[in-house]
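Scrolling down, you'll hit the structures one after another.
We did not get these values from a lab; they are worked out from the coordinates using the rules stated. Just so it is clear, the model here is predicted, and its values are computed rather than measured. Cβ atoms are built from the backbone, for glycine too; each structure is taken alone.
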Structure 1
Amino acid sequence: MRQRIVIAPDSFKGSASAAAVADALSAGWCSVRPDDEIVLLPMADGGEGTLDAFAGAVPGARRMPVTVTGPDGAPVEVSWLLLPGDSADAASAGIAVVELASTCGIELLGERLRPLDASTRGLGEAIAAALRFREAGRAPSRLVIGLGSSASTDGGAGLLSALGARFLDAAGHPIAPGGRGLAKLAAVELSGLPPLPPGGVTVLSDVTNPLLGSNGAAAVFAPQKGASEAEVAALDAGLARLAALVGIDPALPGSGAAGGAGYGLLAWGAELAAGAAAMAELLGLPEAVAGASMVITGEGSFDAQSAAGKAPAHVAALAADAGVPVALVAGRIVPGAPVGGFAATVALSELAGSAGASLADPAHWLRAAGAGFARAFSGQNLRA
């Protein structure tokens, strides 16, 4: 009997994109059960891979090339994504999706981290390009922004500057890019910002940290970007200066996302949303899961933090609500990770015999995992 199988993994960071993971799992499943209907919905939570996940899951999505300023000030060739709009809305060209990771993310710096000087300007330039876009007189009616994999701690000053805001020192001159410049910030002018598109701006993030303090953008995330203890303190003080001048509550959940870029976007009027949940809604995942016989999800490393807003946990929750069995595949599953809600789990490192072997050919082992799940499903060994 033909069954519907929904495959909705996140990316395996540094190894395979979400779309590549979904394709390999599908190939493995179909090698055992070729007649089943496979629905591929590669996921992301707002970080690296968000643009690729939308592109792989939404028919008619188009990449729109643009040159922006990278986190180190050098030009970067990137794209934003245009998703088809509602055909009944004659004024809309669709939904624009922009990703921080590809425009000014930490991966663009390699080993040359710039904890004080990296900027989010490139993200703002990509947003501006999306807002300027017109097709047959129609503009994007909504903007979706993926936050994650940030290289900077500038509170969103860089991206807002690219959109028309001004951040000035005591002499009335623009401050230097990055978190370093915030130390001399004396005035903020937001009147030059463009209006939000009619459908608003939704920011996808899996981070709920506030802007300031021991759980804030600088204290928690700046060390990952190369900041020393003294630099963390300086960055937090700069963010506090920014918050005092902007006036938006720095304790708002998610304001500390992406080095405070979440705070800057809140100042523009954007709405922060849990990345995995919002993306699932945009892709129609709840409806797909409700009609499925089986769901497969996964990510590169599944650990105790995976239950806190990550894509596999959200996919599993949707499956549980629908009474559909869900299987998990991960590059590795850390001992003690919350796997109780899954009907089956497999770690590629164990399947391949070692982490090195699985990383050498992830597609092969993902196909093997997909085939194994299909055999278990055929044997009626998977239950919700």
Structure 2
Amino acid sequence: MKKRLGIIGGGQLGMMITEAARNLSDEISEITVLDPTENCPAAQVGAKQIVGDFKDKNAIVKLAEQSDIITYEIESGNTDVLSKIKTEIEPSPSTLGIIQDKLSQKKFLSENELPVSQFYEITSLDDLREKIRELGLPVLLKVRRDAYDGRGNFKITSENEIEKAYQHFDGKSLMIEKFVDFKMEVSVIAARNTKGKIATYPLVENIHEDNILKMTIAPARVSENVINNAGEIAKKTMEVLKGAGVFGIEMFVDQNDKILINEIAPRVHNSGHHTLQSCNTSQFEQHIRAILGLELGNTDLIHQTIMCNILGPHGFEGKYNPVKLERDGVYLKMYGKDISKPQRKLGHFNIVDLNNSGSIDRLLKIADEIKNSISITPLD
């Protein structure tokens, strides 16, 4: 029997989940998203939309009434409401609750003997000073909730910055982490279906600028030992988290090739966009398969691929001219966002090694050429 799919969040991730769900028309009869922005990206590709805040009780109840199963593209859902509605929800609201609070997430991982950097809750400015004396500088001061793409982080490198950092997040619940001197950021996209079957995609390398993902390189340029260790950590993480779906597991590789979990996203992930062209089964199709209890798709990397985000430039906010990109082996995906804002994710492109030449350097060169050719300019 076909199911009605509800999605909390209708941004670019909801958009690509919607597209994958529409391709599984034998399983999904209709898609409805809850999003505060009218004509959100998911609505532009065929989803019905409820306009409302992600945490609005009435809007969530309305979504539940129109859905047989609910999932999410953003961690901002109201777990109190979600835990009380009778509609099936994947991943589980309890898992969402753990991950929404970065302190709870770190405690959960640590209690399950998964590797994380040293961390503490921060309750006052004096407490912050005391914990920094213990950890040493540098440290990361983090907002515990409702922050992503690095927006809730403040790296403290000197004692002179301590009070400034604390006041920057005045009134918010905070935690502190020992800064990891990493040589690379990596991630594993992992999935578990409702029957408990787990599948992981190959380890990828992530390059950030200003705390926002700039580029993903698939596969990561690391040793077999790092690949195997990251895979084991990802599988153990999936075994202890409840619920079905795709999870993005972000990790650091330190200078000694030790792996530490940075954060977990209980949803499809920016670093998995390469799977749209690099794998037989995209992360978006895999997510649908997982929450419906279908057999998980193949996760082998068929083609080496580099994914690059297209971000709104600094110093400009407004409507912009269409981005055009036509080149063999390059796949452009724009998200239908009318307004550019600084650092806003407007789209991405995948550069795919269709001939399997094995040259990441060649793909990196193409990426640089394309990035230099793309310009977000005010609408003519």
Ranking 1, 2 by distance in nm of label points 7 Å out along Cα→Cβ at positions 124 and 324, the structure that comes out highest: 2
Test item: helix-only ellipticity at 222 nm (-39500 (n - 2.57) for each DSSP H run of 4 or more, over all residues; to 500) calculated as -8000, pick one of 1, 2: 2
Value 1.5, calculated as distance in nm of label points 7 Å out along Cα→Cβ at positions 36 and 60, assigned to which of 1, 2: 2
Identity of the structure behind -0.69, -0.91, -1.27 (criterion: log10 I(q)/I(0) by the Debye sum over Cα atoms at q = 0.12, 0.14, 0.18 Å⁻¹, for residues 140-331 alone, calculated), options 1, 2: 2
Which of 1, 2 leads on FRET efficiency 1/(1 + (r/R0)^6) of positions 84 and 100 (r between Cβ atoms, R0 = 25 Å, to 0.05), largest value: 2
Which of 1, 2 yields 13 [relative contact order in percent (Cα under 8 Å, 6 or more apart), calculated]: 2
